[in-house]
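Colleague: Several structures are given next for inspection.
Just so it is clear, none of the values below were taken in a lab; they were calculated from the coordinates. Remember, it's a predicted structure, so these values are computed and weren't measured experimentally.
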Structure 1
C-alpha cells in the first residue's frame, strides 16, 4: 500500500533576503488597496500589477533565463507566491500561465513554441486559461465532447468549455479535447492543444457570478484551426498530461491561503487581551495554517527533486479547501454571528466577500469527491 510522503523541507539560505524584498515591494504597491480587493486573493485581476511583478523577475522565475526566467528553485518561487497571497495581491492576470501553463509548455512543446510564449508570459503580458471542464463534463474529464479533427497542416477544433477562469481576459488556452473516438478506454484518444482565443471561430461569453463579478467564462469553438505545432506532447497522451498539470494546480499555497486575509484582519481587530475561548480559536486556526504550509512546502520540495507528488497534492487541496471554507464560518461565530456586514470596517468587508466566495473553493482544481477518490485509489483502497 502506498503511503503519503510529506518530508520536512529546509529552505535555502537566501530566503529571508528574498522574503524581505517581496514584502517591501508589496507594502509599497498595495498601500492604498481596499480590503475587499485584497480579499479576492488570487482572483484579483490587475494587468499593470502583473507587469510590475514581472520586472522584479517574479513571474516564470523557475524557467531558463533564455526564456525569460531566473532559474530559481521551486522553494524560492514558493516564498514569493505565499507572500503575494498573504498580502492579497491581485495576481490573477498571470497566475495560471505562471503556475502551470508555462511549465506545461516547457515540458511538452517544441523549442520554437517555448520561445514564442514564455518570454511574453515572464513579462506579464500574455495570459493563459485552462480548457478542461465542459457542460456535463466537469469532474469527469474523460467524458468531454470537444474534438479536434486532423486537416492539412493542423487540426480543426469544435466544441465548448465552461467555468474557465478569466477566459474573456486571456490570450491563450491550453485545452483538452478528443482526437480519436472514445473506445474501450475512456482515457485514450485525448490530446492537449494551445488555442489562440482571438482566432476565427472562437466565441467567449463571460459568466456573471452571485457577487456580480465575471471570474469565469464559457468558450465556444466553431471550426477553429490550430497548427500542428500547437499540439502539446503526443497525440493521445492528453489524459496523462492533464493529470500532471492538475498536480501543479493543486499543490501550491493558494490551496489554503485563499481566506488568509480574513485571519489577518481578525488579528488586527482583536484586543490584545483575548479571553481563553478566543485564544484557543486563534491557536486552532494558526496550527491548521502551519500544518498545511508544511505539507504544501513538502510538495514544492518534491517538485524541486523531480518527483511526482500528485497524491500528496490531492490531499493538500482537499484539506486546504476545507480550511478555507471553514475559516469564514469560524470568524463569523467568533464575532457573534450577527455583525452588520455592510459596515465600513476592513474585517467586516473581508468577511462579507469571503463568505460569499468560499462555496466555490471546493470546486476549483477538482471537487472534494473526485479528490478523495484519487486519494483512495492512490492508497490502494479501491
Structure 2
C-alpha cells in the first residue's frame, strides 16, 4: 500500500527502457565518433583500391584470351613472372646480359661490400629483428639494382624498362630537385624582379603532361619545328634525335623536368621562406659565408620538406607514361619505355595477365625504394631534430 503524500508514478516501464537505450546509444556514438567518421573513407578505399589490387593480383596468375562471347581464363601460376624475368620478355623488362665488363664488376662488388658493412654496423648496435629485416630488404634491393646496372648500363648492353624507369626516377628527379632548389634559393634572396620570376617558373606546372610532350616534340623537330634555324646554326639540322637512344632519353628527361621543376621550386621556396631570419642574420654578423649559412642553418630547417617533396616526386616518377608515349612512343625500340608504359602496351595488346604482372613488378619496386627512402632518410633525419 502506498503511503499518503507520495505521488503515484505514472511513467511506463517501456519509456524508461527506451530512454536508457537511447542514452546508451548516444554515449556509444560519442565514444566511437572518430571511427564512425573514418569508416566511410575506409570503406571507399577498400572498394576502389584494395579490391582492384586483389583482383589484378589474381589475374597475374592466369592467362586470359578473348574469345567469342567472352574470355577464356586459365590458371598458369607464376608463368607470367617467369616469362618476364627469365623468359622471352626478359630483354623487355631487364635488358640483355651479354657479359659483364670490369667496370660493371667493380660497381657490383663495391655496392655488395657497402651493403654488408651497413648490415654489420647495425647488428653491432641497437639490434632489432624488425629493423634488421627492413635493412636486409633494402640492402638486397640495392644489390639487385647494382647487378642490373652493372650488367647492362655499365657493360654497354641494352637495358629494359626497369633500369630505364630507375634512371628517370633516381637520376631525373634528383636533377629536378637540385634545379628547383637552386631557383627557389635565388628567388628567396632580395633580388630585383623576383616576383616576376616566381610567376614565370610556376607556369609550366599548369600545363598538362600531354601538352608538354607535344610542345617539346615540336620544339625538338630539327627540320620543321619553330626553332629549326637554331638547330641548323648549331649544326644539328640533320640529326634525328628520335632514332638515337641516348638523345631520345635525354629529350624525355628534359620535357619531364620542365614539367616538374616548378613543383620542386614552389615547395622549396615555401620552405625557404620559413627559415628563421634571426639565425641567418646572426651568422652574417659573425662573418659566416653563404655556403656555411646554407649548410648549417638553412638546410637543417628545410631538410624534412626536401625529403618529403623528393619522395612525392619519386612516387609520381614511377607513373611516367604520357611524355615518352607522345614524344617517342617508347622508341627507338624500347629505349624510352617505362614500366608503366610497358604495362599499358601489354594491356593494349590484350595481354591482360602480362600487363598485370608488369604492374605488380612496378608496385614492388616502387614500394621498396620509396619505403626505404622514407625509413632511412626522412624518419632518420626527423629523429635527429
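Colleague: Have a look at 1, 2 and say which one yields 4, 15, 22, 23, 16, 8, 4, 3, 2, 1, 0, 0 for P(r) over Cα pairs in 10 Å bins from 0, in percent, as calculated.
Modeller: 2
Colleague: I have -20500 for helix-only ellipticity at 222 nm (-39500 (n - 2.57) for each DSSP H run of 4 or more, over all residues; to 500), calculated from one of the structures 1, 2. Which structure is it?
Modeller: Values: 1: -14000; 2: -20500.
That value comes from structure 2.
Colleague: Can you tell which of 1, 2 yields -0.62, -0.72, -0.90 when log10 I(q)/I(0) by the Debye sum over Cα atoms at q = 0.11, 0.12, 0.14 Å⁻¹, for residues 147-330 alone is derived from it?
Modeller: 2
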